[in-house]
Structure P
Amino acid sequence: MIIPVGLGKDSYDIVIERGALGKAAEIFDLDRKVMIVTDSQVPEKYYLNLAAGCKVSVAGIFQAGEASKTPQNFLNICKKMMREGFSRKDCVVAVGGGVAGDMAGFAAACYMRGIDFYNVPTTLLSQVDSSVGGKTAVDLDGVKNIIGAFHQPRGVIIDPDVLETLSPRQFACGTAEIIKIAACMDVELFGRIEREGIAGNPRIEEIIAAAVTLKARVVEEDEKEKGLRRVLNFGHTLGHGIEAVTGLYHGECVSLGMLPMCRPAVRERIKKILEREGLPVRFSEAAPEPEKVIEAAMHDKKAEGGSIVTVRLDDIGSFKFEAASEEQLMKDYLEVFG
């Protein structure tokens, strides 16, 4: 299955196919120097599979985890390309989750003012979220994605077979992003998820394709996040605040962050799915201090003039944008977790 992303000269295709990783040399232009950026938890066979199809491959392997998404690691990738004599005709390929994609894409955006970038997301979370849309970034002083650039990939491979090596917890994190976009934009997809579930679904590639198609259409309409694309931040405002002060994974924080942004009846429908997919809907251990969560949320790069634009749901498939003050965010948070 091929999903085109129409962005004029920056258009590209997303290939969704079991076993597609083994065909990377046919799908991507790898007949050149290729910087492969991956992390310590990605199975080595994925990197080696892709490297076998490159004219020349250079590996950039970093420690897995959000803590590695730093300016220094970004610079390390750039320095390695410079030492290896990479030119504007060469490229960068990410093989891994969202952290690998963010850093590899940002390095490609900046090296020699921009070289080709390809993405092979190997987690469900990165397949349905960060691999689509060209956002690349690193974190700084605890603020997520504050330094970055829009740099669209030249191509994306989504191979559902790689999901077999994910832990149930990592897989669940990806389901949070699927639930998010379905709840905001697609009544039919949300209903299908309610009926069939995501984990263990033998037709998971169809659900991935539906979620990716929704995000691709949003990106086509609003590439630089000036309007509609803000819908993709549903669950992320408070989610980023929770992530900053807890040890929870990104998808788990999005799961928690969605709930205060919903009308009660909608919240209950979403909560049932989240629980079934193994995602948190409450804090199982000591809850973080609400003040710290809200403070971190208000440091988000999308905050302006003492308020932040939130995405709220009154009904499945229908969303609205609403500016919220620090006091309103606290009220929303305490309504669910207080």
Structure Q
Amino acid sequence: MLLTHTVPPEARRLRADKVLALAFPEHSRSLLQRAFAAGLVRRNGRPVEKSDDLQAGDVLEFELAAVLPSTLTAVDIPLTIIFEDKHLLAINKPPGMVVHPGAGTGEDTLVHALLAHCRGTLSGVGGVERPGIVHRLDKETSGVIIAAKTDAAHRALAAQFAGRTVVKEYVALISGAPALEAGSIREPLGRSSRQRHRMSVVTEERGGRAAHTDWQVLQRYGTVAAQVRCILHTGRTHQIRVHLRSLGHPLLGDAAYGWKDTPAGPKPPRVMLHAERLALEHPVTGRKLNLKAPIPADFRKLAAALKKLYGRSSSSAARPQRRL
């Protein structure tokens, strides 16, 4: 379908892509960028580049580039749904499930499962390899993850994550017991200079990006381990794993970030991290959503084993709060 827009008289000098983004907010910027890339945008009958400046009275004509269908196979994998409506759904992701396909993954990712569950109603903003995915969890991390069914919902949800208004609470089992009951970590994070697939504390002068994690001890298992709650104020890759390691308390099972296996004690089956709660505004209705995922069986089993071996004491610290 051919769409047209006339630059209004009061408009000042603007780039072509900016003009279309303002005139057609119902379309994602990535969709408009594909139209420019495909040569489907014309100014006064002539092709125009996205960086060209427009003047009042210029007439733009354009068509949207066809959205490529996903080449992935929909696979009927059971999902535990926490919340669902026509705009989005929240899933309790099990440990061991990869979120989106990549090198070396099979047809058992969350995306494959979503394609089957939603049957053509996922947002295309994430691209054909990541339809509907607004944020991510690591393979071994369990808990709440959200997917968008419409482009409008996807953009609104992404804006909340980018604006840091989403409450993100995790629970973790860590090595050792912190001397303090609670704390706040503000250490910038970036790619490790020695192992590029890992993250590390990196100064902002060297390219590190600001990262902020609040933590609180929930249970202590002697001096051997502890259960902590973490609230993320930013969303950097591996943020909790790197920040807790920086305190000298790597997550149990997280050999990539400093956990050491020992002959004694129960063996963690994975990196012991669970996304317990997301609180945010519904992207369309605006109502508050408080999405919770119960602690999974493997987490509870390991915590029980630690309690049996080393005893348990509850923290007296007040639970850190961050509300909408």
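Quick notes on this one:
- Winner on FRET efficiency 1/(1 + (r/R0)^6) of positions 160 and 280 (r between Cβ atoms, R0 = 30 Å, to 0.05) once structures P, Q are ranked, highest first: Q
- Which of P, Q yields 38 [percent of Cα pairs over 18 Å apart, for residues 40-103 alone, calculated]: P
- Comparison of P, Q - label where FRET efficiency 1/(1 + (r/R0)^6) of positions 192 and 272 (r between Cβ atoms, R0 = 25 Å, to 0.05) is highest: P
- Label whose coordinates, when mean count of other Cβ atoms within 10 Å over residues 8-15 is calculated, return 14.6 (choices P, Q): P
- Structure from which -5500 was derived, helix-only ellipticity at 222 nm (-39500 (n - 2.57) for each DSSP H run of 4 or more, over all residues; to 500), options P, Q: Q
- A value of 19.2, 58 for Rg and Dmax of the Cα atoms in Å, calculated from one of P, Q, originates in structure P.
Computed from the coordinates by the stated procedures, all read-outs in this text should not be read as laboratory data. Not measured: the values here are computed from a predicted model. Cβ atoms are built from the backbone, for glycine too; each structure is taken alone.
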